[in-house]
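Any read-out appearing in this document is the output of simple, stated calculations on the displayed coordinates, not a laboratory observation. Keep in mind that what you see is a predicted model, and the values were worked out from it rather than measured. Cβ atoms are built from the backbone, for glycine too; each structure is taken alone.
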Structure P
Amino acid sequence: MDDEQLHPILARRRLSAAIRQLREAAQLTQAAVAALLGWSETKVIRMETGHVGVSKSDLTVLAHTYGVTNRGQIDALAALAVRGTRQPWASYRDVYDADTLLRLAHEDAAGTIRQFDHALIPAILRTEAYARAVQYRFAPPGTPPHRTERRIQACLRQQALHERPHPPTMSYVLDQAVIDRPVGATPADLDITLAQLEHLKQMAAHPHINVRILPYSHGLHLGLSSPYVIFGFADDGEVLFVRDGRRRRTDTDSCETEQYLADFVALEAATDPYDLRPIDAAIARLTTAAHLQPS
């Protein structure tokens with residue numbers, strides 16, 4: 001795949017790995033590079049972790065600092081830099097912060113998606129009605145309707161991921177509470193929730209999607225404190241995103257990522273992707289509740 005076909009996130013990750021290797025080959029620490037160039041150490045770290053793109057001017061300075069003189073190598077790095085600064089979700093920067101846009105871009109480029117949630121159906125698996133109910137319920141007070149509609153559009157765009165000719169492998173582990181909790185108590189809310197659960201079963205039938213329901217009896221695990229998602233890239237490791245309240249945290253630290261990956265593998269081992277009986281049971285309970293609603 002040439003640089004013009006490479007996803008911007010993959011280009012950025014390759015460039016980040018390359019400049020990190022060049023720094024290490026030059027036997028310089030991140031702090032030393034920052035001091036030499038008059039940059040903050042945070043800037044160097046964010047470049048090497050792919051949190052930010054690398055401009056051509058910064059790349060030129062880095063190449064000189066690391067003693068890179070091969071024109072072909074510099075040009076190849078420059079091509080990655082140009083590609084890596086493109087932002088596939090930039091059109092939604094009016095409603096999403098930089099961390100969320102970065103997460104969406106990683107989701108767009110990943111070969112594998114492993115996600116745990118303890119409260120809500122993940123965006124890719126939502127119906128439009130469920131997505132609409134969620135976005136309007138969690139919109140801050142005074143949010144103009146058009147901003148909420150923009151977020152709903154973004155959710156629907158995410159769902160196009162599984163319709164690609166070669167979609168990523170997706171594995172979702174959902175806490176029992178996710179399927180037990182309706183979006184509201186009105187008859188219309190119950191209808192939205194029932195339709196969402198039926199849709200969840202349909203999504204689970206796709207060969208590239210696994211949906212597991214984690215029972216309440218499982219006990220404690222990392223996801224109970226914060227939902228998380230791990231994006232995997234062929235020959236390029238994983239990136240962890242953790243949602244802490246309204247804030248999303250990105251982590252490329254290998255130790256923490258491995259900790260969450262081990263946690264997710266344990267959750268997968270404790271559940272059966274082909275057992276949809278918990279969803280059927282939730283549908284039955286909600287159907288009964290709907291029938292008990294006063295007419």
Structure Q
Amino acid sequence: MGARAGAPPSPRDRHSCWAYTDRLIYFGGYGCKTASEVNDFKSFTVDEASWPTAGDVLFRFWGWNNEVHVFEPDSATWTEPRTQGQPPEPRSSHASACLDSRGYICGGLERQTIDIHCLDLVTWTWTHIDPVSVPLPMGRSLHTLTPSSPSTLFLFGGLSTSGQVLSDGWEFDTVKGDWRQRQHLHTDKPRLWHSAAQGKDGEVVVFGGSRDYVLVTDSVMVLRSPSQSHCDDVLVFQTQPYSLSRLCEDCIGKHVCALEEQVLNLPARIQLTLQKRMTYFRTRVKPEQSSVM
């Protein structure tokens with residue numbers, strides 16, 4: 001993109017982004033700042049494992065931040081809103097999701113907790129949500145948080161504080177403020193660095209990522225890098241009961257050999273939907289590729 005108005009954020013990675021009302025809202029991340037830019041250690045935590053690097057004039061420090069920056073693509077404008085309330089601690093490699101006008105973040109480095117924070121994207125007010133019940137998911141980073149209904153978020157995978165790659169699934173109710181572990185058929189497929197998106201009928205679709213995590217150490221710092229165990233499969237999590245029409249579509253898709261001729265007598269719109277379900281079940285290698293929760 002060409003010319004930009006406003007001051008862009010400092011360089012960073014492993015941050016998160018919410019898309020809301022034609023704006024992109026960025027939170028947190030890991031990156032470098034000059035000494036003059038680090039004027040508030042509540043919004044920037046220096047990485048003690050890194051060394052200050054000499055820039056043209058000033059030293060640069062590496063670390064985590066909890067800043068909020070807004071980019072408006074239509075005008076190519078950056079702004080940094082003044083937030084209210086108690087913000088989350090600086091972090092990166094966290095998970096984020098958006099429900100209506102509320103942005104949520106969960107977990108992440110540097111502490112790898114499982115705390116939940118909500119930012120009202122209209123009033124720019126932070127709220128820390130204290131879970132009302134136990135058990136809770138273990139602390140983690142490199143996981144995903146995905147809307148599964150208008151009031152729930154589905155958490156999957158990530159890296160635990162002990163370095164274990166996780167495969168558990170949890171649902172957070174944003175109204176009740178409680179966690180509930182969800183049973184699924186992908187517990188043998190731990191993931192981190194994966195992507196997740198909300199599908200139809202309350203499904204959460206996970207793709208890619210890695211099943212392993214490797215630490216590489218050199219004389220200066222610990223570098224975190226992905227292993228060669230990258231994944232190319234798709235995991236489907238059913239988080240809500242299917243509708244009667246969806247159950248009928250799946251039943252026909254599973255028994256395509258017996259019902260394919262009868263499908264031709266149905267309206268064209270329904271035929272198109274059923275053809276997609278038939279293709280899905282034809283390409284499945286194992287019945288457990290789609291989980292039932």
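Computed values, structure above
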item	result
Structures P, Q, by relative contact order in percent (Cα under 8 Å, 6 or more apart): label with the highest value	P
Of the structures P, Q, the one that 19.3 was derived from, the read-out being mean projected area of the Cα convex hull in nm²	Q
At a computed -3500 (helix-only ellipticity at 222 nm (-39500 (n - 2.57) for each DSSP H run of 4 or more, over all residues; to 500)), which of P, Q	Q
Parent structure of the calculated result 0.85, given that FRET efficiency 1/(1 + (r/R0)^6) of positions 130 and 242 (r between Cβ atoms, R0 = 30 Å, to 0.05) is the read-out and P, Q the choices	P
Given 0.96 for Rg/Rh (Cα atoms, Kirkwood Rh), for residues 114-257 alone, calculated: source structure among P, Q	P
